[in-house]
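Below you'll find the structures, each written out as structure tokens.
We did not get these values from a lab; they are worked out from the coordinates using the rules stated. What you see is a predicted model, and the numbers here were worked out from it, not measured in a lab. Cβ atoms are built from the backbone, for glycine too; each structure is taken alone.
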Structure P
């Protein structure tokens, strides 16, 4: 491995980075007419397909009938019927297979593994795509070394995919989209993917002519292009830290990786350039059918479309390196204004970090739907708990059935693909475990007693008590719902470590429950959530109405019967911002950290008089910890994009999760503002009521 690394380094120094192992390329780059995206991109690898055969020093045929892991219906072969070079192009052809073949079609899949392996650069293909229901051409990349684990933990980069091109719907609209996607994150089935689609201008179809598909990949950023137009940007996640230097959110939610630390053996989440910071190789293939194409458009596979074969025709594949900084790939970006705007930038699926200490977050294990991190679970009885929806009072509920085999039942995060033990220690004095339960059928044994058991740290600590102790001593009654509550303080006093709760059980005592059927709903570990009322029929003396700079005094005014007393703000000629703010030096701040996933800033507003400037746009701004963090957005974004209308009340809602993701430190909120954009609001009069920060 050391020898290989040294050789690769020598190739990079010679401007031929990316040729893995000890193989070399034979391309004569001087003969290739290249229109480089920018002058600092240097061609380091290419195949122009100008010969009369596929270059085996660059491409390896994959030979299998495995269906690509997607139930595809082709066998990949190295037959010249399925892949060949002619007329300056690589042809990959999907054909009907012989009658006795393992799968109904044959095709080809080629890769450059150990012959063209690259970390960062521009990867480009000019191609004409196949058509028909069931067709699935792809130009993509897989990790060569799988440093972070098997798929998708080490990543996948789909430069171009398309399915079912030219297939028309009932209205005659043809499928014409291409897709660019990243795959990453946790093990299947908890894997993540992020991507966007693109349609060519003027209704052109990728199956009718050649087009150029490319990505530019640099450390922490990947961009997708079609015919030189940048249609998607994806980036690594950027962590936000609070004023205690604790990871407390994401400034940008992008990709992430999860792998075991070599030194500690702990499974860790990483919000950095990984897994897209290792060498990848290229793949070209044409699949037939599979989970994606067979379930969209007209569904299935149109045998007539493949009767004479479908061809994926590739003019060239080229790889460039950024000569300004080959180690990071940065400095050669082919970008345009707005390439990180809402239309172009993909939001990823990275888990959002929460400050690890002192921040209490309520956990819902089941309420109308399952929490995949806490599946319902039968320890030993061989049954599968089900979600039933026939309960008129509770809607969807979990049903447990006890058979002849002794068992315990409940919810266990240890049974999830990625266990998520819950730290309830910040809510020790105010929190509880609670749930609703209905006994549908009593155990056959009349002496059976229902139990509640909770475990932590892989059963390193546990507490088991009679279920009835959570309902004032009342035993479950057939056909009746009852609420059971167990304080965290009492469980901790009984010896439970609250910092890593991972199993919660409700069951008839061991080997006494045969015949029991019972249902659970609203299962949670929680505490009462904080709330802050800024103005609701009267002012909050700790959070008075406030004019930053205009010299006015906001007033309380009576409005209509629905709103009564409201807060009124008037903008004069002096530029200003207005809202609610504690007095200077008071030290008053609001900690909304525990509301992160379910809370919002919400208020009603009525525009009494519009600003004299018709171009004025109202803004919402919130600050924390003396303006050390702040978020400012258009007010209309809190009301579905609708601007304020004179004389009409409207409700505006800004989720705390979104504000946190944008960089706000929720632990120390100290200013909330609503105002026309600076120096545009002269003449505006507006009223606010029911202003609060709370759980929705």
Structure Q
């Protein structure tokens, strides 16, 4: 009897629990062609319960009792809220495309704005364009994809920087790279010289080019980029905006069931075109013709007396290049509730260079969180960590391996009969082996970087938002240059070792208050005032030596010579106040005014502060009544702007006076 009562109680509880929720199914389709919308999000409003449409656009979601609203969303479509009727278990949803692209919200610096209200010149790049080709560095994504922006690769080495110019060369004798801002945090400098990291001295022949700080950012984490181009748009960044501004927004969480994604890519790279080089027999004939001409006083060489006895020799250009393999993998999770959203990702990338021995790999982790704790309070954070390794080799310049291979004679083989590096030597002449030069000279760089921000948004009263944010960027790098000992005929070099360790810290604090309102349905106004301050510091230590007892241990202090020791440190800072005012009438006439007042430690005490104004007007003439019947033009805008910008990216304390102690 007891067991029977327990069975009835269990059955009652089960029925009671089942009565607390209803399973609702349905199909989500495109309103234009009726095709299923794969991956559309279905969320029960007010809960964390949701579902994702399958390959046929079908979904199934459990709706708790008392909850009767479904929120349907999909990228590129207008969000819908469906109110369920009593007992309704089937819902078919037809989504409408969000064709109002000009109402898209874009980042403009210290806030957002409707694209239709923009009066300054800017260009947007979405996730689809960023993923449009295989890239390892974020700056490479700008090549050929943004109007008015040119990007030129400074080196073929993996991990190297691209030289970015927004509307041409704006700065002549200082840093001409644009300002990069990732989720509101300033990235100091568009590119980092190899010499500042520990390369570029006599040990590596000064052949290491720029190293991109953006190579530590995983492009798969990027949602969009906005490039501010003219002075009226960049004046909001004042003394940092002379070369244009690139605003980068990373992916964030969305309300709905957790969505897991994997992105993978594999590719190969090769030199599709090479210079035509003379083989040994061809060079011998050329040399003899040169001697016969009597030009330059070149003497006859018995080695080339009978070119028919010569073989093809070694094509050093072909020898130094390889077919390079590249792979990239990322896993991510995105989801959350109406109160808390998250985006988490981990990525790994490995890219071989087309020059033998060169390689670049990166491990990256990212966490973005947003929490709406109260109607008037929102908190969030962004954090990313990257660990990258570069094996740069001697890639660049006339003293680099490419130039060395192109000017080396084809007389020597790569290896001798014992499998060691070969070197051909005869009277008054020797040939250094380019392959040995490439593989025995090592330029290694390890970088670790932690960056992100913590923010709070308060809305004390309607239409007014206070945004407070603390940003940070902490970096460490170790550059190691090591030249192995070489003992070949007529080519002997002692081993050399150089190690430089660099530390960089950057913090940024900003506060700004924004007011937005619309009056009489046609008058839209926005006002923003704020302040910002930041400080950037660096320090480094370096030690170099030669004649180490073995190539197995790369410790400069083991060298028999007196070690060369160097150290340095520096800092720069800036304090700023800024404001922006916008007015829009009937989505046709727009006006924007910005002002920024900057003070930089890089400038002298007598000229430390400067103000930067800008004005911009625009007329969206396609919204006028007389344009309604003109079908061949869908959107048009006249724009005029004026602005002031500056460039504070100069060396610190150059205004100071050198002091010398006199005994």
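Points to keep in mind about this one:
- Of the structures P, Q, the one that 0.00 was derived from, the read-out being FRET efficiency 1/(1 + (r/R0)^6) of positions 431 and 631 (r between Cβ atoms, R0 = 30 Å, to 0.05): Q
- Structures P, Q were shown, and distance in nm of label points 7 Å out along Cα→Cβ at positions 567 and 591 at 2.3 was computed from P.
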